[in-house]
Structure I
Amino acid sequence: MITVVVDDYDTAIDYYTTALGFTLVEDTKMSETKRWVVVAPDANQGAALLLAQAASLEQSAAIGNQSGGRVMFFLYTDNFDRDYARMAEHNVAFTEEPRHEEFGKVVVFADKYGNKWDFIERKGQ
C-alpha cells in the first residue's frame, strides 16, 4: 500500500473511484478527523492507495508534489482505449497524447492533486 496525501477524504474517494475506476476497499472512521481510506485499481491484487487527509500545513504543502514532479505511479490496463475514453470523459488531466513505446501504449496524466502517473497497456495484452 502507498500513502497519498489528499485535501479531503470524500473528494478523493469520488475522484479515484469515478474518474479512474478504482474500487473503494475500506473506509473506516478512526476518530472525528481521521479515517482509514483505501482504494485500489483491483481490490484482489496489486497495490492500493491509502488516502490520507492532510493534517498539517506541511502535509498540505506536499499534496500533489510527493515525488518532486516526477511520475510517481504506474497504472496498468488490459484495454487502453476503453479506460482512456472513460478517464477522458471524467476530465482526467492528460499531460500528453497517447504514444506507443517498445513496451506498449502509454500516456502520462496528473491526478486530481497533481501527482503524475504513467497509464500503460503492455504489448501483447
Structure II
Amino acid sequence: MYQSLFDTGLSPFPLWTTRAIWEQITGLGGPGPGTHLYRFESRRGEFVFIGARATTELRLATWELHPAEVVYLARGPVGASLEEWSSGVGVVLGVSVWARRTVILIDLAKHRVGLANRSPR
C-alpha cells in the first residue's frame, strides 16, 4: 500500500511513481526494451521520465486501475522526484487513469473526493 496523490490536471501521465515502485509493478529494472522516454523542458530545467506498462494488478481500494503506462522521474531538478518529497507520496494519479469509465466527485465543502462508475451508454 502506498500513499497517493490525486493530481486534478497537472500530470501528463495516468500514474507517476517512484523508481522502486515502478520496478515492482512493471517487472523492469530501468530504461531499455519495452520502455518509453519522455523529456520535458521547464523553467526549472529538464525532466526525463521513463514509462512502461504495468504487469501487476493495480487497485485503489476496490477500484481497479488500468493506466496505459506507468512512469518514474529518471532525471530532473532538485526536489522534483517523488523520492525527495517530504510528504511520503509514492504515487501520483493523473485524471486520465479514471477518464474512460469513472466520474470523479469532489465535495469542496466537506473536503471529500469520491468515485462513481459511469452510466452505460
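Which structure, out of I, II, was relative contact order in percent (Cα under 8 Å, 6 or more apart) calculated from, if the result is 24? This value belongs to structure I. A value of -2000 was derived for helix-only ellipticity at 222 nm (-39500 (n - 2.57) for each DSSP H run of 4 or more, over all residues; to 500); which structure in I, II was it taken from? Source structure for this number: II. For the read-out distance in nm of label points 7 Å out along Cα→Cβ at positions 3 and 83, a value of 2.6 was computed from one structure; give its label from I, II. The structure behind it is I.
Read-outs throughout are calculated quantities, based only on the coordinates presented, and are distinct from any laboratory measurement. Bear in mind the structure is a predicted one, so any value in this text is a computation, not a measurement. Cβ atoms are built from the backbone, for glycine too; each structure is taken alone.
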